[in-house]
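Nothing in this text is a laboratory measurement; each read-out follows from the coordinates by a stated rule. What you see is a predicted model, and the numbers here were worked out from it, not measured in a lab. Cβ atoms are built from the backbone, for glycine too; each structure is taken alone.
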Structure I
Amino acid sequence: MNTNTKNRISNIAIVGPYLSGKTTLLESLLAVTGAISRKGSVKEGNTIGDSAAEARSRDMSVEISTGSTIVEDIQLTFIDCPGSIEFSQDTYNSLIGVDAAIIVCEPTIDRVLTLSPLFKFLDSWEIPHLVFVNKMDRSNVNFIDLLHAIQQVSSRPLVAHQYPIVEDEQLLGFIDLVTERAYHYHPGSAPDLVPFPIELRAAEQLARAEMLEELANFDDRLLEKLIAEINPDTEEIVRDLRMELGADLIVPVFLGVAELDYGVRPLLAALLREAPEAEITAKHRGIEAHNGNGAIAQVLKTIYSQQGGKLSLVRIWQGNLTDGSIVNGVRIGGMYRLLGSQQQSLQSASAGEIVALGRLEGLKTGATVGTGEVTELPQAQILEPVYALAIVPTNRNDEVKLSGALTKLVEEDPSLHWEQHGDTHEVILWGQGEIHLQVAIDRLRRKYHLPMQTHLPQVAYKETIRKPVTAIHGRYKHQSGGHGQFGDVYLNIEPRQRGTGFDFHETIVGGVVPRQYIPGVETGVREFLDRGPLGFPIVDVAVTLTNGSYHSVDSSEQAFKNAARLAMAEGMLKCEPTLLEPILAIEVSAPSEFTSKALQLLSGRRAQILGYDAKSDWSGWDVVTAYLPQAEMHGFIVELRSLTMGVGFFTWNYDRLQEVPEKLAERVLAQSK
């Protein structure tokens with residue numbers, strides 16, 4: 001591969017829903033440009049993308065893959081991004097480092113909604129993007145109807161670049177709406193120029209008129225020509241397409257069949273001609289204006305090899321980096337251009353390039369790195385976790401290695417999160433869904449030799465009391481030769497307002513309990529609160545030491561601690577203990593057509609629905625607010641996605657503890673015993 005860094009540079013992300021054909025498109029782009037000698041197949045498991053074992057075992061992308069090629073004088077780096085919504089974090093982290101994106105979709109109107117999150121992210125970051133309608137050989141949908149459907153999920157106007165030539169339901173080729181020339185596809189080779197199909201003239205003219213009208217919305221000169229019925233020349237149309245795509249004002253649309261290389265060469269030609277270059281993107285982000293003259297890069301992805309080596313995939317926004325340079329106080333230990341899992345060593349890389357840097361210890365995904373003082377660049381938002389599993393090493397001796405391995409997993413994928421739960425003492429792994437966590441657990445086994453057993457996390461139930469009791473007596477007396485043990489206390493126990501916690505105070509008069517022993521009483525009470533009569537930690541109670549007695553020789557702080565525990569054990573049973581469960585404040589977002597299903601789903605999980613409203617800045621979406629018991633959260637995201645074509649999502653935070661309904665409490669207590 002030519003590694004001349006004097007080439008112009010453009011970085012293109014390939015995004016789209018699961019099974020849309022992104023990895024196949026990457027393979028085709030690399031093959032037709034000569035970057036690879038033989039085109040691989042997803043079915044055969046030999047593509048440049050999806051090289052990880054977890055991806056090939058599932059026939060799906062589970063992390064990004066990169067591949068670079070040089071066409072004419074432009075160095076193109078493609079990033080193939082996962083399609084599953086569960087791996088969106090990798091996609092979003094990568095998108096902030098590219099110059100443009102190709103949204104790959106299938107020609108199915110019913111599945112257009114699955115494109116909504118991608119369009120929303122690209123539009124909000126003002127990342128230029130175009131659409132490639134893949135698998136057109138399997139479609140019987142009207143192309144214009146499909147475009148109108150896609151337009152419903154895009155805030156930018158779609159502009160058809162091509163019109164399909166179909167005969168007897170077979171895709172033969174396309175008409176280029178810019179040049180008004182017709183082409184027929186041929187597997188493995190460039191399309192042939194053919195006579196214009198007269199029967200499509202009217203449809204082509206209508207599609208072309210729509211294209212020109214959209215372009216004229218941003219070009220007064222073109223608008224004047226259209227009003228005067230003057231046909232603009234090809235160069236003028238291409239110039240408008242380039243300017244308006246680069247400014248993220250329009251979304252050009254292409255079509256083809258990536259598996260057969262249909263439409264890939266015209267798509268590539270349009271990228272070379274119209275997609276913005278790296279220098280333009282840097283200026284658009286205002287990087288030069290804020291960060292001085294040193295080299296500046298941003299980490300798009302962190303990768304740990306099975307041997308433990310760390311690679312940081314970075315976009316260089318400004319200046320040059322060389323192997324061995326110091327960035328953020330860390331020396332670069334290797335520089336590589338990636339082609340799937342293959343690494344090509346480099347000595348240097350220049351502004352605009354996406355390369356992997358070795359041994360950037362302590363620098364996480366999203367971090368801004370530089371050879372001088374840098375200003376942190378905006379990062380993609382970290383997705384909140386929505387699905388959890390408790391994990392236990394199959395081999396108990398591996399517990400000491402688990403935290404280090406989990407930390408590396410989270411560095412690779414920031415949408416993972418793990419915690420050692422303080423109440424249940426479980427190690428809980430959080431992520432974006434069932435498959436997401438399965439992949440993470442597979443990586444623990446493969447990369448770090450840590451096979452795991454999993455189970456549903458325990459709910460952190462608590463207990464409290466309904467009624468107060470007074471003068472509960474606790475006496476601890478023990479004689480075993482020599483000094484004995486004696487402690488004697490009277491306690492009042494009463495409930496407190498929910499969420500106010502524990503309170504201890506004393507009203508001792510006359511020294512009936514010496515001051516030096518009162519801390520022992522409080523310690524005994526606090527220790528008892530760790531596990532109440534129902535078997536769970538006790539919250540929201542107040543305990544008052546009101547009276548007691550002591551022995552001048554046998555009393556001690558330990559004896560009074562034991563006396564307090566005895567009093568608590570007797571008194572709590574009389575206070576009508578009750579079970580509490582954590583309640584989450586939840587916001588569920590979904591397209592408006594699925595709002596009723598989301599409401600039903602919440603109602604079926606004991607949620608208290610507060611209402612719903614239009615989602616701000618999301619056309620055609622609603623947001624439902626509710627209180628949801630944490631016990632009902634497991635699997636909620638799976639059902640929500642199932643009901644909303646995979647695009648529904650929710651955010652949550654802990655709100656309060658609330659009494660468990662009586663019948664459910666009986667089941668919980670029976671299971672805990």
Structure II
Amino acid sequence: MLEEHSPISSFGMEVPSVSPKLIWSFLLHTTLFLCLIQRSRFAPVPTNETDRLALLAFKDQITKDPLSIMSSWNHSLHFCKWRGITCSLRHERVTILNLSSLKLEGSIPPQVGNLTFLRVVNLRDNSFRGEIPQEIGRLFRLRLLDLSSNSFRGEIPSNLTYCSNLRVIYFQFNELVGEIPIELSSLSKLRGLFLPVNHLVGSIPPWLANISSLTHLSLRRNNLYGSIPSDLGHIPNLKFLQIAENNLSSTIPTTIYNLSSLFLLSVAANRLHGILPPDLGLRLPNLEGFYVSRNWFTGPIPVSLANASFFQELYLSNNDFTGGVPMNLGSLQYLNIFFIGGNRLGMGKEDDLNFINSLPNCSNLKNFGFENNSFKGMLPNSIANLTTRLNQLVIGFNHLYGSIPEGIGNLVSLTQLNLDHNNFAGTIPLSIGKLHKLQILDLSRNRFSGQIPPTIGNFTELNELYLQENSLLGYIPPSLGNCQKLIALDLSQNNLNGTIPKQLLSLSSLSISLNLAGNFLIGSLPMEVGGLKNIGELDVSENKLSGEIPGTLGSCQSLERLYMEGNAFQGTIPLSLNTLRGLGDLDFSRNNLSGLIPKYLENFTSLQKLNLSFNDFEGQVPIQGVFENASGISVIGNSKLYGGIPKLGLPKCLVLRSKSQRS
């Protein structure tokens with residue numbers, strides 16, 4: 001995604017125009033510099049020995065070095081040959097410190113400020129902690145400072161104002177706090193300021209507009225509040241503005257739409273409102289990424305978006321947009337992601353989805369979703385003409401009806417297909433079996449009928465399959481046993497019959513849920529159920545299953561929820577189930593089970609709900625563990641039980657009537 005991966009590709013080194021305030025700052029810094037020259041008569045002049053000692057101080061602060069990077073930092077090698085160090089040829093002074101992605105842990109010592117020839121510091125993607133030392137402000141030649149993806153705490157150093165040659169600051173993915181210091185406004189050559197994913201507070205400073213050289217600004221995922229300053233629209237060459245995932249309110253200032261050089265604008269996940277200007281695509285013709293999802297925007301989607309011909313990613317989801325979808329979006333030949341779900345789009349007319357007819361021209365489209373809207377009508381056959389590069393098609397929660405076009409099988413790159421919560425009918429097309437790359441298939445809560453296609457067994461990459469709440473009938477295909485990566489399967493609330501395939505119960509990959517409830521399945525629960533060693537939820541309730549509860553269930557030690565109610569199971573609860581100590585919810589109600597209630601259930605510390613009602617259990621009800629909570633258990637409909645806590649209202653002991661009384 002552009003929003004996640006948009007590093008600065010190039011930063012020129014030309015001197016930008018300077019405001020009067022910055023001229024005053026320059027004069028002040030010049031005065032300080034002259035004072036330093038006067039003091040240098042009495043202070044030691046930094047040398048390459050100063051650099052060596054500073055690097056050794058840095059090494060001393062490294063607490064973990066699993067790749068033995070610091071082993072080269074020894075007295076037998078000149079420090080210019082140490083790993084991650086680059087020196088100038090003339091003075092043999094350190095100009096680059098690059099230790100990125102080396103799994104180092106430690107902190108930055110204040111002696112780093114003695115490396116006054118440094119132009120680049122790159123410690124990205126390590127585990128450095130502590131505060132960023134103020135002494136970094138002494139690196140007046142520094143151009144790039146990258147401390148991203150570490151664990152730095154504290155505030156952003158105000159002394160960075162003295163790093164007057166800084167072009168780029170990367171501080172993202174740390175734990176920095178406080179407000180953005182106003183001292184940064186004096187960095188007149190700064191091109192990129194990246195502060196996302198920290199804990200910064202306060203409002204977005206209007207003075208950022210004083211950094212006229214700024215082209216890239218990212219403040220995403222902090223705790224910033226207030227409105228978006230209109231001043232940001234006056235930064236002449238701003239190309240990248242990312243302020244998503246904060247607590248910003250009000251509207252997008254009209255000045256922002258004057259930044260014709262913008263290629264990325266991200267304000268997603270705030271509390272912004274208003275209507276997008278109808279000429280948005282004309283005013284921002286260079287947009288490649290536009291992210292306004294998870295806000296409160298209203299009104300129509302601007303038709304002019306098609307004028308921004310470089311669009312790659314368009315996120316409009318989870319707002320309150322209304323009306324139809326522009327019919328001209330097919331001209332966006334670079335469009336890669338198009339999400340408009342979670343709005344009130346759709347006119348309630350049969351032609352609501354006509355906009356899809358133009359999208360086959362978007363030959364780079366990979367992710368497309370318009371779920372949770374008010375679209376009506378049939379899915380047009382042109383859906384089958386979308387690019388074969390399409391990975392994700394999410395169109396659930398609408399008012400669509402009719403059958404799935406047979407041509408859906410042409411979308412051979414699909415990894416996710418969601419058609420759930422609509423009114424689709426007819427059979428599931430056999431051509432769906434061509435989608436060998438599917439990882440998620442959700443056709444639930446529709447009106448599909450007929451059998452489950454055996455070709456579903458071709459989905460060897462499938463992770464999740466949801467077909468519940470339809471009118472499917474026939475057998476569960478044994479070919480599902482070929483889906484060796486399946487972690488969740490829901491076939492509940494259909495008209496399926498026959499037995500449970502043993503192949504299905506051999507899928508040790510099933511870890512989230514296997515739900516077969518509400519069908520007409522017969523026979524026993526196969527012993528192979530013990531193969532579901534990683535299953536979290538097993539639901540075979542409301543069927544016509546019979547026989548005894550298999551003891552092999554005790555092998556399913558990850559079980560948290562077990563539902564077997566509403567069947568014809570008989571016999572006792574197996575002793576082997578005493579290994580299921582992680583159970584939180586257990587329902588054996590409305591069967592023909594008998595014998596004693598196992599006392600080991602008292603020791604199930606996670607068990608919150610236990611339903612044993614309407615069986616033929618006998619004997620004393622335990623009183624500890626889950627049995628202490630009358631609202632957490634149910635044993636009604638078992639006439640031979642006694643004891644338990646008083647709130648259950650059971651007799652203290654079972655009194656058998658004499659033969660004459662029984663007659």
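Out of I, II, choose the structure whose coordinates give helix-only ellipticity at 222 nm (-39500 (n - 2.57) for each DSSP H run of 4 or more, over all residues; to 500) equal to -2000 when calculated. The correct label is II. Work out which structure the value 1.15 belongs to, where Rg/Rh (Cα atoms, Kirkwood Rh), for residues 278-621 alone was derived from one of I, II. Value 1.15 for Rg/Rh (Cα atoms, Kirkwood Rh), for residues 278-621 alone corresponds to I out of I, II. Taking relative contact order in percent (Cα under 8 Å, 6 or more apart) as the criterion, the top structure among I, II is I, with the largest value. Computing Kirkwood radius over Cα pairs in Å across structures I, II gives 30.2 for structure II.
Between structures I, II, the greatest calculated value of distance in nm of label points 7 Å out along Cα→Cβ at positions 558 and 574 is seen in I. Sorting I, II by FRET efficiency 1/(1 + (r/R0)^6) of positions 406 and 478 (r between Cβ atoms, R0 = 35 Å, to 0.05) from high to low puts II first, with the largest value.
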